[in-house]
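In the part that follows, the structures are each spelled out as structure tokens.
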Structure 1
Amino acid sequence: MPRNNKEKKNRVIGQVLRNDVFQRILIGVISLLAVFIMISDGAAQKRYKLTLGTASGHDIQAPRDIENTIKTEEMALEKSKELGPIIKKMEQANTKMLGNVYDFFDDLEYYRSKIIPMMEADTELKLNEVLEQENQNKTGTSLSIIISMTDDLKAYLFSQEATQEINTLKELLIREVLPQLSYTTITEENLSQVRIDVHMLLEERISQPPLQQVAKNIISVFLIPNSMVDEEATKKYESDFIESYKLEYPVMIYKGERIISKDDIVTADKIDVLRTIGYLDENNGPDYLFLGSVLILLLLLWGIFAAFMKFFKPKTLNSRNELMLIASIIVLTVFLSWMAKNFFPDYAPYITIGFIAPVLLAIFLDVHLSIIVNIIITVAVSVIFKDNLTFVIMLVISGTIAAFLSANASQRRRISLAGLAIGASNILVIFCMGVIEKKDWPTLLNEGGIAFLNGVLSVILAIGLLPFLESIFNMITPLKLLELGDPNHPLLKKLLMEAPGTYHHSLMVGNLAEVGTRAIGGNALLARVGAYFHDVGKLKRPGFFKENQMAENPHDRITPNLSTLVITSHTKDGEELAMKHKLPKAIRDIIVQHHGSTLVAFFYHKAKQGEKGLDVKESNFRYEGPRPQSREAAVVLLADSVEAAVRSLQDKTKGKIEGLIRKIIKDKLDDGQLDYCELTLKNMNDIANGFLTVLSGFFHERTEYPELEKKNTLSELDNQVYNVMHGEEKKDEDGNTKQIKEKILPDERAEDTAEEYNRNHIED
């Protein structure tokens, strides 16, 4: 028992979910909730839950000027690092450097006076050996410096010729270089740099390379720091600087400026700022009064829209796909507005791509519906952009223009021109409202330029969305129909190659259907393209249909029942081919419905004659249907029957053609084939007149042309044709030449007689 109850409950739920009314209500509720969430989020005074160290999920702007105190502190600390330390001088260091250089040159003079005579007296002596011996007897820095030099430098120092240059070097170091260094701040940190600078100075002042190297060696040894950092004074200086900097250069976040961006890491300074302005959600609940007001407003809008569709667009109200399309476009438009508000708050009203709704709905559905939806979107979105009258006026006026210009657009160029018109309208609205509100010219130019681009981008986005929406909601646009009607379509090319008779029949039916549908205010393009594909099912067995037969008729070898099965199956076969080639549902419906449940009369009567009294059921010789559900499918049905019947007429006068057209329409009406397509008697009269116009023009009387002189042989005939086509000269019987100007015209295609049609034609 519990199991039975569960199954019963599941069946009830399934029935509810499949109920059309429930589905339509569900579409309305979901779209309402989606719009409500976005509008309430965009318009409410927001409070944010943020956690230190995590990524922010929001873009937050400052409602007023506010100081970021933590950031100010950080900037002050950062700037304080650029301050140099407090340095105090070490006076003894300069004196020590000067004394060391004096001692070096005194020692050098002593060793030169001792070693040079020894070397001159004994040429066998080695300078390095003498210096090493002296170094053993007396230790000192000076001698160590000399010994560390290269042999060339040592030989230079202990040569008699270098005496003057050494004295010059001594004067340079003691009287210029060292006094200058005493005024230079030399610390442990910059000691290496100072040494390099001194070496460069020595290279500039001393021209002799050996003497340069000697000077560098001396400086490298005796150069020492003459200053040190005063840590206590430095700390006090930095502290005073920080306090002064915070007062003079506070880090400000101005009104409208972004406090934190989406996906930014939440830092302590951001938390502090948000807490200061009250944007940080710390146990505060939602504003229920605000949310309730927004919900009531949206309920009123949705109710008005539902009432409008009930009284003026019941077909749309009863179509799940069309309702889903409308709901999706509304949600998308509000979403784009919400995005603009969050990412570009200063120019959000002017960059809101709200014109895609009237453009898309005018193309897919109806211009009146498009205008109503645009007004509803304008009212809803205006809640986000409070106190912006310019936005409301711009969206209403430019959106209405977009709807009118995009209605039944069959060329992308026309839609593109609509984008330019929308942009121009936006500029005019902004200019007029700017003058009223006394805005300055730079502001007007800036806002106008953005609004113009908005109009263009809206149309570009709409064009880009067209194929996706067509596929998702299984709907068609004039642009899609034009693509399907291209003769290069694979299915049409296959029909031309494998069933040429059916192909040309379909073209003629398409012409009839287009004119007939236009006469009653239907979708003429849909009817024409649907007619192109209505007989594609014949591709499965093209030889079984009279228009494709070149020799024998295969129906002569099979029973009427089997022939009927083959003939009637082409609608289902066509549907399968259409689904394989991903044709839209509207086209597939025409393929399936273009015969309704009509009787295959030829085989029905043949079966009755051949069964010898046995009961033959008429239902077995009818198409499965369904009967046409739309005006376009009904017109294709009538055009199909009319084209086949008129083609079989032997005497194609206007009167006989008109009589046949009206008889066929009356027969279909009496047979109940037009019961579900909303055609009136006036519509049928208009359709008949449209058919007559096309067929009268096609089967007009032609002028009889004189036949060429009969030739005895094929060779003679070929020569005649060649000469006529190329205007060649030929001789007459007297031997004179003359220019042939006649043109050969093709003979009229022979028509089947009425008797042969009645005997062989298969109703298709």
Structure 2
Amino acid sequence: MFKVFKKEIEIGGKKITLETGKIARQADGAIIAQCGETVVMATVVGAKKVNPEVDYFPLSVNYQEKYYAAGKIPGGYFKREARPTESETLISRLIDRPIRPLFPDEFKNEVQLLPTVISYDKENEADILSIIASSAALSISGMPFMGPVGASRVGFIDGKYVLNPSKKELEKSKLDLVVAGTKDAVLMVESEAKGLTEEEMLNAVKFGHENFIPIIKMIEELAKECKKTDWVVEKKDLSEVKKKLSDEFTDDLKKAFSTRDKQERSNMISEITDKAKKLYEENETITDLDVNSELKNLEKSIVRTDILKNKNRIDGRGLSDVRPIMCEVGILPRVHGSALFTRGETQAIVTTTLGTSDDEQRIESLEGLQRERFMLHYNFPPFSVGETGRIGTGRREIGHGKLAWRAINSSLPSKESFPYTFRIVSEITESNGSSSMATVCGTSLALMDAGVPIKEPVAGIAMGLIKEGDEFSVLSDILGDEDHLGDMDFKVAGTKNGITSLQMDIKITGITFEIMEQALKQAKDGRVHILGEMNKALGKSRDEVGKHTPKMEKITVDKKDIATVIGKGGATIREIVEKSGAKVDVNDEGVVTVAAPDDESRNKAMQFIKDLTAKAEMNKIYNGKVIKIMEFGAFVNFLGKQDGLVHISELANKRVAKVTDVVKEGDAVKVKVIGFDRGKVKLSIKQAAVWFKAMENQEIIQIIKNLKGRRAYEEKKASKLGFTSLYAYFEDKILKKKKAEEDIKKELEETKIENNIKSKQKKSCGCC
């Protein structure tokens, strides 16, 4: 019934299997990919007709994770997978980026690629496997795909590169890098690093590239056996249109691209576009899309030629020059930390908000429920480019936010040293290229302004490329037009000493390592320059958090007391919050974090918690309140919410017939802890009274004052006998009536004699 084609290979000690022919046979291409017990099904379907109103390649990549893959039932009311998670969106982008450049410009058919995780073993990551499966599905579909594409993950542990490390290995790694490309070139790089050098990053990319080439060869072998009929791609002859537009508008476009102001340049190009369309408004065979396409090609030719031949950029800068930078901090009076970062015509307002562990993001995934203390949200409103449009969070916002997150993450302090939760928001207010890197710079400044002790400031820069044949130019700090008309968007972020994040997207079929090496070197120079400009505004983190930041303090309680702090149904912790105005979090290890708007509120909450968890000490006197009367005694609340029993025999130094003869409910009393019985505290009002009476004895007070040199000896003696203080020691003498007066007088006389002797010795020592 099934004609199955199967290939397998071992990479880095792990077997990868590709299979087609059994499942999803009506798709143009379908692959079941497996590594360990992680299984991905990748399907691709393309529209057989082109939508004439579309002037771009409508490729959609929708990576999906099914909860059944990990034996889980989704949360929520409906108990089914909902809209894509942030992780799914990011992996969709990861798959899309190396695949999109490998389709010819003239191919405009709609293509839908669906990589789906249908089994997950929590050891072998599904993202790399999904790229491989997607590449294989396209390679056997017959579509004009110039692949295959391979991919690998690279770690850096103890100075060695590790291929496709496990999650456990990544915890020890200084690098998490994903690289994808063809046999000849790299097309995509995505990474998070802990201050690696340019050389280490470049070698990591090379290592990843070398190790996915065997996978590409396996896909090629599979395609030879089962590839479907090649699609015919029709290319419209627009040579006449190209010539006419070139003759009519070359000079106008050159003038437009010599205009440095973005808005003015954009308006000039819009006017030229309108004129070009009018030339063909009565021509039924040439559409507006055709005119736009050829006009864009002309724009590209003008800009690229000027850069390659004359080294002239649109705004007049040199190839390695960075746009003028202006940095400000503390621009918003009520937020915890803020910064305004402006680079040329790109600008970001970035804010830092600090919260408690209760503010951590809870993420449900195939791994289970996870918590994240660092959130970075990137917003790109349409007004930032002078346009109207949709407001919301799309793939761009999620992707750019995650890139900035990776750049900053390794510089944040540990939770142990700085227990706050961080939320960063970057509002892009102007954009002319590299807004994600402006976000990185602004985030670093906003964190320092908030008093977050980051390890080192972080800056980012976007590199571009113009390449024709063997000739190329690498551009630093690219403009939006240079990104749009160029061949590469290569973003590098890091400290002055090393790289923390790297992302590369290629619009051509690949670049050489020579180009990448030059781009990294140029990026470092630019990054150091930007850090210098940032340093003028704020060179290091402020010594303290701002006045509007919640003041935070931690206390560790016994795990047995966690329930006491929380209370039944959370009643106790709610009471603490209501009465103090503070925010209280308790984790499973017994660490209680109190965050409050001021010291008074924080101290009030801390005292509440201390009272709740305090342990009664033997022989110690407490203030208490009678809460219940029984025939055999009275229950007294004396330590937070702790109660103890005063037996009727411990109420007074006389026989007590009725408890109510001595105390009533609501009476304030002083009690002494005299023992413990199966977790219950035994109290005495009688002994507490004797204690205070004894304390009125000036002789006892005088003894303690006169002990001086003997005090340490007496305290040691008292401690050995089980007394918590000298007061308790002398009190015991009185209570037990062991010739108390004689003993006290003797102690007093001994200390007086000792002091006299010491005084005489000192006077006669001859050293004065």
Structure 3
Amino acid sequence: MEKENVNKRGNEIGKTIIIDSDKKVLELISELPTTSEGKSHVVKIINGAKLHFKKEKGEEKTEAILPSRLHLIIENGALEIGCGMTLTIGEGSEITVSSTGWIEGDGTLNGKFTHINAPMKQVFYNGLDVGGNWSNGRIYPQWFGAVAYDCEAPSNPEYSSDAIMKSAKMAGTGEVFISRGFYILDKPIDLDCGVTISGEPGLYRNDKFGTILIAELNYSQIDWKITMKKPEDDSSEEVKKEPEYDKNGDCVSAEQPLSNYLFRINIDPNNMAWKMGYPPMCTSIRNLRIKNKTYPDRDNDTKLYIDPFDKLLSCVLAGDSTAFDNVIFDDFGQAVRYVDQYLDNKRVTNCTFYCNPPGYTGTLKLYAFDLGFLGDGVLFEHNAIHDGIYNKGLRLSNSGGASVNANIINADVLIHNCLGVDFSENHIEERHTIRINSSQASLRNNFIWIGNSPSVMVYADDYQNKSIVTMSGNVFRFIDTVFYTRIEKDENNKDVIVVEDDMPSNEAFECAAEVAVDEFSALDISNCFRYWGGRGLGGTQVSGIHISKMEGVDAFMPFDEFNNFSYSLSQRSTISGGFEIDGRFSVDSVPASQISPIAMLNENVLWRGGNGEYSYTAQVLFDAPREIGLDAVDISFWEASGSKGNVNVEVNQKGVLINLGKSSGRYLLRLVRMRSDDLTFKYVDIPICDTTYLYDNGLSVNGFKWTDCDDWNAVVVNPTLEGFEYNSGKVRVFASGRLWPIGDGWKKGDVVYLPDINTVKAYK
């Protein structure tokens, strides 16, 4: 049926054709002008009619193009494109689909900068493929049958994987918008470069949620192994094997199995590499929550693990510089891995990773965010990586310029073979390690929760390519026992200490060293200190840090040449190859007594040593090996009735607080503790940096571990010490009234001045 031309806003719109009964596309084309001549033609489908393009007997034509500037209105009926047929909508055209219209078939509909108007419902049916170029700002997976649920475990769900892939193909370099709700995915999703996948941000509790994708793939059909490549002349069967990992748990295989990733972006299906080489920076995934529920076996009612398993589905394998923003990853073995090819400007911002699936027993730890092998201008900012039980945190490799800034990373970090890395303002809990291997990096103003192994490791690779690291303003936080306790009232309304169920083992409450460095690398230190921490983040009880000499990935020796002077070298010093120290400081005026300590029981620290009666002695040392310091003093314990020289302590009750006074200075404090019932001794050296309070939990003092000793004799020092200068391992001492030196730790280049008797002692 044909209508006369009408004017719209004074402009001629060309032909208007009403289709109220089935009609062939080729017939329609014959009725429309081949050129628009500035006119827009209108075709409207009504009364349940079909405009169809399908294989007819005797016809060989498989492609057709509708004229440009066409407005196709599917009001009540359908556009049908049959198998093997391709219909292209001309340039500048528009398709409007009402709530009672649809497009169906198993052929292909191509746009030529075509715009489609349609409601948020399924528009495309029966496997129709949509390609070409579309001018829509957004494409909706609902058009292809995606279903949003109001819960994460609907019964007999309709899956949305195909719908998302088809909408991404239609979008091209546009946006696929997934509205709020739960979407169930049953297969991996392959995406090309340039598309933006976005959802609605929101909470994840009760009925308040944003866009949440639930991965429920068939676990038994995932191939967890890789296929080993063979030479072309090798006629043997292909061999599959597990990926290989080194002693640090880092993957050293050239490939990973592709089937264990939910999203694969610009990935060649034949190998773990990009499909488009050197892709532009244009792909984006944002404002989603993606949750893994891919189980080896599951009960349809409970959706809980039945059998333990040792592998977890990974989320995204990116073959381009995909930008991730505001994406939450739940219970995946890995959130994002970029392929090991040159990709600049990788960007991950405002993302969160959780991994604590119920019933999981696997031990293989992958990096939550593996930023690939090569690429510059990397930005990893304002993200959160939690747990670190079944996963590592962040891997950065072969990058020339990267910013890792303002993140929460509660898992291990690896910076490998990089130059120009700024690692700053990050928060790291639960005693994890930052490994810096053959890299140049700056660690600035980070909060690092220390444990009983080094928190920062700086070392060269097997070819002695050293690391050069600048550390400034970092907070190494020792979390003491009281962090895992709370105060409650007993039946008599008195405060009692209650120990939390998740309190770790005793080893967590002692620390050997914050940093480890090998003999090839260089480390510049500025204002890096250990901070004691009880409840909360408050408190600035500061001491120097300890460093270990690294003699292998997991072999450490105390760096005594630094640790003995950490009270000042932690403020400013440099360690270069061969463990050479460059640092200078002086003690210009030495009082006869530096401290007047007093001790008491205190609820801010929990006692984890043995029950018993203890006494304490303290001695100020400026140079322990050379026995340069002040006389030892006994520590009195304060009680309401007065003071005494010992104290009784009990396990899981109040520990010991030692108050050094308001102006304690900078020095090495040697504490000695004696147990009265068996006369056993322990000592600990603490690098004091104007510290006021020391907390003894029975295992350590402010994290510095007690060491057994057979007996205790105070270091014999010169009571007339007047000054002390340290210069890169050498010392100059100013004293009077006694011949120096006393100790056996003196070295070539040391000098002792006795001005009162006009004597100079120089070691050659």
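Derivation of every value follows stated rules applied to the coordinates shown; laboratory data play no part. None of these values were measured; they are calculated from a predicted model. Cβ atoms are built from the backbone, for glycine too; each structure is taken alone.
As an exercise: distance in nm of label points 7 Å out along Cα→Cβ at positions 133 and 637, calculated from one structure in 1, 2, 3, equals 13.6. Which structure is it? So the calculation was done on 1.
Between structures 1, 2, 3, the calculation of distance in nm of label points 7 Å out along Cα→Cβ at positions 53 and 437 yields its largest number for 3. With helix-only ellipticity at 222 nm (-39500 (n - 2.57) for each DSSP H run of 4 or more, over all residues; to 500) coming out at -21000, pick the structure among 1, 2, 3 it was computed from. Traced to structure 1.
For the structures shown (1, 2, 3), Rg/Rh (Cα atoms, Kirkwood Rh) is largest in 1. Computing Cα extents along the principal axes in Å, for residues 357-452 alone across structures 1, 2, 3 gives 41, 28, 16 for structure 1.
I have 0.20 for FRET efficiency 1/(1 + (r/R0)^6) of positions 189 and 533 (r between Cβ atoms, R0 = 35 Å, to 0.05), calculated from one of the structures 1, 2, 3. Which structure is it? That value comes from structure 3.
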